[in-house]
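See the structures that follow.
Values quoted throughout were computed directly from the atomic coordinates according to the rules given, and no laboratory measurement underlies them. Small disclaimer: the values here were computed from a predicted structure and weren't measured. Cβ atoms are built from the backbone, for glycine too; each structure is taken alone.
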Structure P
Amino acid sequence: MKKILITGAAGFLGSHLSDRFIKEGYEVIGMDNLITGSMDNIEHLMPLEEFTFYHHDVSKFVHVPGDLHYILHFASPASPIDYLKMPIQTLKVGSLGTHNLLGLAKAKNARMLIASTSEVYGDPLVNPQPEEYWGNVNPVGPRGVYDEAKRFQEAMTMAYHTYHGLETRIVRIFNTYGPRMRFNDGRALPAFFWQAMTNEDITVFGDGSQTRAFCYVDDLVEGIFRLLFSDYSQPVNIGNPDEISILQAAQEVVDLVDGTTSKIVFKGLPKDDPKVRRPDITKAKEILNWSPTVDRAEGLRRTYDYFKTKINN
């Protein structure tokens, strides 16, 4: 049985990836220090023989006994509320953590895929963003701790690929949503759902004209799965190019939530908040034969159904 290490396994994306690889017949080693992840996300996996969990911070030395065939590095705070609260841990997991895992991949002769982000494009001056765009990032701004950690992570990964001949893959993830997101993680959709479901004012920053392109988690997992087993080592955008304004996203959540009395209110725009965000997925289509299949109305319904099970817990 092939063995895969998934860091950040108790997080939103890591837990869905753990599910997928177990379903595909892999032995999964999950690793997480639980600063933003939750054991609730992997509780259903704990009794399985094919799943092993290590409570560990990958910024410290990482050891996995025996054979290891693949590594998915998804450990990192990933939302503004988290990385602004934990700036140094965010920088360390992107730098030291990535270095440790690349060293492990080299020692085990394993293929490694890193979770990069659309945030490497910063507040882009090009829309949609193709992989060749180098971005517009403020390295010393508040968001720089996340953006630059991921940019360094990409550079370190490519260095191991070119210098050591390591098999590496880089996915640039655009805004993803779905079950197992945390209400309080600071990202737009869970915040809107929480506010609408508790009849609080729905907070939209700026005038709400800034855009995002939301990809349902199942589509993202499929794209990552295909990328891992492709022969392509340059970065690939995985996201849904269906771009909408934040104000429209808030309105769609209000329309979906039964009986809400929430009103949309506007607050000042955070520093360096991107004005636009939309993936150019030409490469994903051509190289991976991938494009998203879950439309936003269906994805939001599934996400709402999940949040209804969590609202009273």
Structure Q
Amino acid sequence: MKSGSNLERVLEAGHFAFTGEVGPPRGANVEHLREKISHLKGMVDMANVTDNQTAMVRMSSWAASLICIQEGLEPNYQMVCRDRNRLAMQADILGAYTHGIRNLLCLSGDHQMFGDHPQAKGVFDLDSMQLIMMVKKMREEGKFLGGADIDVKPSMFIGAAANPFAEPFEWRVHRLAKKVAAGADFIQTQCIYNMPKMREWVRQANDMGLTEKVYILAGVTPMKSIGMAKYMQSKVPGMDVPDEIIRRLQGVEKKKVADEGIRIACEQIEEFKEMKGVAGVHLMAIEWEHKVPEIAERAKVLPRPQV
């Protein structure tokens, strides 16, 4: 499948992918968005553009993705099932493709009760699995979900998310298998801190032959502070932060905690480079985009390949 995606070319050429993330602003502040993009340009193969992340209203993902393209950064257009029905989704996919967007990440979306509009009506016309299948049908068969023909097929490189840590753990790899069967080309995981559990999940994926069918990008988020680590450990659903990470951050001077968080992230990236079945890393430096060049340098993932 040739979508025209830079990420697809990097992965197909056998390079270790390095992707980033850009959160659209809580308003129409284009300059703030451009500043974030400037820190990622040339550092990553592609950047996720989140879609009303944490169910909070933000600039639309497709609009922010177009600004990424204008600034020379390839976007990964996130689409959540929470806010649109299948008509709106298919319309947005066609519109995004027309404007040069070539990567699409299919997500269910955080429930609206957790955001700033808890009374909003959740749509969830499709779930993430059905969204993946729909995009593949549009791309491969040139047909809308209703069966009508599409004149020019949107050749999107299809992404999906995976959480290797949610319970029951033994089901995790089978959920991954379903997303691969539905048509996912690449997978981005939840932020990883529990490395032994991640190793086991990847081993299972290797044993099932899934890593030969899909590219897995391991999610890495550097800890900025002990407070952040404790919050993620106790308050964020589906997150698995071992006590040893918190102890390690507590073991350094306060002014060196952020540096230690980056060091832990770089150690993880080094291990993922050698891990069979992992095709790259997805760096989520949440509101810490200015640190991406330093992290990329320290993790020895520069220069990025020109494919």
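Which of P, Q yields 31, 18, 13 for semi-axes √(5λ) of the Cα gyration tensor in Å, for residues 107-234 alone, as computed? Could you put the intermediate results ahead of the total?
Values: P: 31, 18, 13; Q: 29, 22, 12.
Label of the originating structure: P.
Computing distance in nm of label points 7 Å out along Cα→Cβ at positions 123 and 251 for each of P, Q, which one ends up highest?
Numbers: P: 2.5; Q: 4.9.
Comparing P, Q by distance in nm of label points 7 Å out along Cα→Cβ at positions 123 and 251, the maximum is at Q.
Sticking with this one: To which of P, Q does the computed value 0.85 (FRET efficiency 1/(1 + (r/R0)^6) of positions 67 and 299 (r between Cβ atoms, R0 = 35 Å, to 0.05)) belong?
On the way: P: 0.40; Q: 0.85.
Comparing all candidates, it corresponds to Q.
For structures P, Q, which has the highest computed value of distance in nm of label points 7 Å out along Cα→Cβ at positions 267 and 283?
Numbers: P: 3.5; Q: 1.8.
Between P, Q, the highest calculated value is found for P.
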